[in-house]
Each structure stands twice: as structure tokens, then as C-alpha cells.
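Below, each structure is written out as C-alpha cells.
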Structure 1
Amino acid sequence: MSGFAPVPLPACEPNFQPDTVAAEIETWVSAEPVRALVDRFGGTLPATAVGPLLTWLNGFSGEHWDFRKKAAGVERDQVRPPHFDRATAQLVTDAATALQLVEPRMPTHREYDHLLVLGGLGRACLQRTEYAARLIDQGAVAVAELAALGSFRPLTTAERELPELADSGYEVDAMDAGVRAAFRLDGPGRRESSDGPVDHSSWSVRTYRSPAGTAVRVLAAPSSEPATRRANTPDTYEFWAQRVDLRATDRILVVTSPIYVPFQHADALRMLALRYGCGIDTIGFDPGAVSVPLAPGATSPDRYLQEIRSGLLSMMRLYQAASAPAAVR
């Protein structure tokens, strides 16, 4: 059990108003587990307003916890983990638990207008889609529409070693394989896509209907900066939102891996709640409730530190967007 009290993420009910989001962000980024981690890595959290505090944490976490950058920007599962002493490793796990990166939880509500399954590494694509289907099959949630959000990131050789993904070339193919298996989808569905060879500006939409009648779509989003990078999580949110009629009264459930909940929740608030007013709950799947096991090292201390940094960055972007005039969000 964590040695810290749980720290809530910013709340997001339908008809979302950003009046309290700055205070809720400050609660998360200045919480005791963040202070303890900063202390352990040789720093002291400054006593300052939330904006400058986020800037400081960006710099500090970039220096100490950005292991992907130190490994030349490789995928998360390709980072060689550094060694931590036992006390530091335990502190990281305790802090990550309190900050909502460890323990899965059930959805807060039973009915949602939309369920979004986020893409990731190939293994995660299968885990998250299976868990989403399990929630629906067991009656834990009822949804009117489901979408799996991915991109045209090429799968690595290691990802394709999973038998279910042997014929998959891109992340979106892994999402498609996961969705088709989990929701027992037959037939090719309806497909739309960009023309020409695949690059960072490419996109696709595959539309199915589940046996229960639920609309199911698998989307590969284009990058909003195709000259420099592939699509990221905010790009997938935006691409999906452009294809649905979102209302401020809508309630969205986002399903991802527990370790990514803080940063992907903050990104969802920035890209969806601030722009459309909808309510958002973000949950991580339960590793004990899916057939594909976690990869070795998936919950190592360096992974938690990396994603605490991701959470800090996404909270900073959310704070900046919430502080901007509505017309420029």
C-alpha cells in the first residue's frame, strides 16, 4: 500500500467549466509524492505560483526523469532501465500509486455517450480493447459509440512477435486486430483513408457494427506537425472529435493503461473538455482481467518516473490552454 494519500486528477463533468482546473492541477503537481520525488533526486520544489511551478518541474523532470530522451527518443519499451536502490524504487512506486499511475479502477458511471480506447504499443492495443469489451460484456458500462484511436506508427519487430499481430504493420492495424477480436466483428467494415504512401500526414477510418449494434470505429490520426513527428495522443483526440457531433452534455470514457492515465486524462481535458464542454473519465485497464500479460519491465521505476514527467507536461499544457482566451484554445 502506498505511503502517500491518493492525489485526485482534475475532475471533468459534462458542461465542463475550467474555473477550478488551475487549482486542481496545482494540487496534483505540488502534492507530497511529487515533493518527495523531487527531494530524492536532489531538488526542492519551489514555493511559487502554479504557472512558474509547472515550468520549473518541466525542466527538473526533463533533466532527471526523461529516460527516453537520454536513449535518443526510442520507444518506451526500448529504454534500458537505470538501476535504483531499493528505497528509491519503493518511493517511486509509492508516489506513482498516489498519483494514479498504478491501480486500475472501474468507471465512475454506467452510461457513457462515447468510449475511447487509446492506442499504444502493440501489446497495449490488445489489452485495452479486450478490457473495453469486457466492461461492456459484463454490463459495467453501456455506450452508444466506441472508437479506437491510433496512428500509422510502424510496429517494431518485437511487437509483431505477438501471434495476434504477426500480420500487422502499424499501430492502427494492432488496434484493428484487437477491436475485431474483442468485439467479435465480422466482415471488412467500411474504410476511408488518405491517398498515397503512408507518412506522418496519412489517416484512415475503419467503421464496423458490433453484434450488439454498437458503432465501432478504428481511426489512424494524422500528425498536426507532419514535417517533424508522427501523430500523438492529442492528435488522435482531435481527429476523432472532428468526426463526431460532440455536445457539452456528453460523457466520455477513456480506456488506456494505468501508467498513462494522468497525462492522457490531462490531454483529453485540453483537447475535448475545454473545446466542447463534455465530461471525461479516464481509467486504466486491470492487468488481471485481460489475457495478454504485461511486458517485462512495464512497471519498473524508470517507466513510472517517465510517465510522471509526461503527466507534468500534459498538466502544464492544460493549464496554459485553460488560462488562454476561449477563442484560441
Structure 2
Amino acid sequence: MDSLNRMATELIDEAIDFADELAIEVHTLSEDTAVLDFGVENPGALEAGLLLTEIQTAGMATVQTRMDTVAGAPLSHVELSTDQPALALLCAGKAGWELSVDGFEGLGSGPARALVAEEGIFEQIQYHEESDFAVLALESETLPGDEVASEVAQRANVPESGVFLPSYASASITGSVVGASRAAELAVYRLFELGYDPMDVLTVSGSAPVAPVADGELAAMAATNDAVAYGGEVHLTVEEPFDRFDEIASTATEQHGRPFGEIFEAVDYDYSELDRSLFAPASVTIDVVGGDTHVVGETDEDLLAESYDYSA
């Protein structure tokens, strides 16, 4: 198997080749780092969001949309499936690289994280990459510049010309699509947090509604988290039984039943004060190979309708 960064780079090439059709703008920095605007200075797009999700998961997940309803209202949903959950979702897709460089603030996801491999998940899985390329998707209100590219190149140990920075704002169509795609990832990561070996997760599929694009980053982060915590549905096939499967879903938390905007405001948007188990899908089915099937949690469409302020 090629490295995660190599596989993601092939998808970056596709994004560059079809930039006009995908409503993506491509910028080249002074040392030839490529910045791809998936939805920062433009509103983003549905197909761009799907491709960006594939880039984040290094092409190891199948991503598509379907139509469904939330509280009777037709709404786009994103579905993601993978047979390599640990690599695709945790070593690649997870948002785990915080960047704060010369006034730039962003959260990085994608396979470049495996070149640094300082997060606990990499020690658990014992995975680390070396590559000439680094693909890091940045969630930020602004596009990255030379200083950010230099920081990523230095930490990933690649030349700046080998750094690719697809970027998007939470408050964009792309941001809503990417947010909805994370239901499966959050279920697998929640299992890891509870002490389950993520390599024992054999396959996972997840879906969540695409949140309406909010007015501003803080409101968008609340809306996209509501989409997963109250509308996200996940199915996992796992190899080993576990006595804490009932804690995977967002319904296991004391603050379940409150929209994320209210939860965020209560801690003055200090995310270190939040219970991390809040970030989980609403409903999860776990099939143990040769064993039991567990069904935990439930969706709450009425809360989503309230969060999104549906009006007739």
C-alpha cells in the first residue's frame, strides 16, 4: 500500500485538474507550496466537500451524498464508509493538528499528521510515515501563507514544495459537508478514548445531515456538531466484545439534549472545558463478529430543527 500522503497527493492532483468545475481556487506560495481554497474566500461547494473528505482520508473511504429528511424537511446527508477505519479516520482524517502561526489560527486534519505522529493514536496503532509530500487540510477563517507552509514543512520533514494545504472555513458549504462526514470517525475515536483497540474495528459506515451554512465560524461549529450529535448514525463491525459500547453515542453524556451553541456559550467557547464525549454520533449499531449486536443512542430531529431554526 502506498503511503497515506502519496494517496492523498493523487487526489490533490485531481482537485487541481478540475478546480474550475469544483469551484476551487489554487494559489502557489513563494516556495511552491500549493494552497487550495475549498471554501475560505469562496462559499465552497458540495462536490468540493466530498473530494476534500476523500483527501482527508487519503482515498481510503467511499464518500457520497443522499437525500433524506430531518423533522420532515428534505436535507442533504453525507455517507462515509471504510474498511480501514484506524488508518483512514484516525491516522489520516481526524482533526488533530492545531496551528497558530503569526496570527494564523487553524485546525489541521489529513495524512500529514502521520509524518509527525505525536498524537496518542499513533503510538497505539504504531504508525508513522516518511514522505516527500505532506497533505494537511486546514479549517480556518483565513488562507495560510508562507509562515504556515514553513511550519508544516519543518514539522513534517518535507520540502515546502511538497506541502499541500487544502483549506476551508467551517462557515462554508464545504465546511458543512466535511462536518457531516465525521460521524464515523467520531464513533471510532470514541471507542479509542474508552480503551478499545481501534485495530479491532473492521469496518464502519456513518451518515449525518449537512448543516445549513451558518453566519460565522462559531455558529458553524455549533451547527455541524449538532448535525452529528443529534443526527449522526453509524454502523460498526468489530472483532472483539467490549463492556463500554453503551458509551459510544452522544446520548451517554449529561449535556445531551442541549444544542452545541448553548453548550459552547456556557464555557465561553473554551473547548478545554468541554466533556470530549459530547463529540459523538447520535445513534450507533455495533456488530461483534460471531457475537452480539448492540444498538445505542437515538437521533433527535426536533432538536436539529430547533438548532437550524426551520420555518414553514
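Quick one: helix-only ellipticity at 222 nm (-39500 (n - 2.57) for each DSSP H run of 4 or more, over all residues; to 500) came out at -11000 when computed from one of 1, 2, so which one is it? That value comes from structure 1.
Structures 1, 2 were compared on relative contact order in percent (Cα under 8 Å, 6 or more apart), and the highest value belongs to 1. Source structure of the calculated read-out (semi-axes √(5λ) of the Cα gyration tensor in Å, for residues 29-92 alone, 26, 20, 7) within 1, 2: 2. With distance in nm of label points 7 Å out along Cα→Cβ at positions 53 and 133 computed over the structures 1, 2, the top value is the one for 1, the highest of the group.
When mean count of other Cβ atoms within 10 Å over residues 109-116 is calculated, the result is 18.8; to which of the structures 1, 2 does this value belong? The read-out was computed on structure 1.
In this comparison of 1, 2, the computed figure 12.4, 35 for Rg and Dmax of the Cα atoms in Å, for residues 149-212 alone is attributed to 1. Among candidates 1, 2, the computation of distance in nm of label points 7 Å out along Cα→Cβ at positions 85 and 101 that gave 3.3 used structure 2.
The numbers here are math on the coordinates, done by the rules we state, and not lab data. Note that the structure is predicted; figures quoted are calculated from it, not measured. Cβ atoms are built from the backbone, for glycine too; each structure is taken alone.
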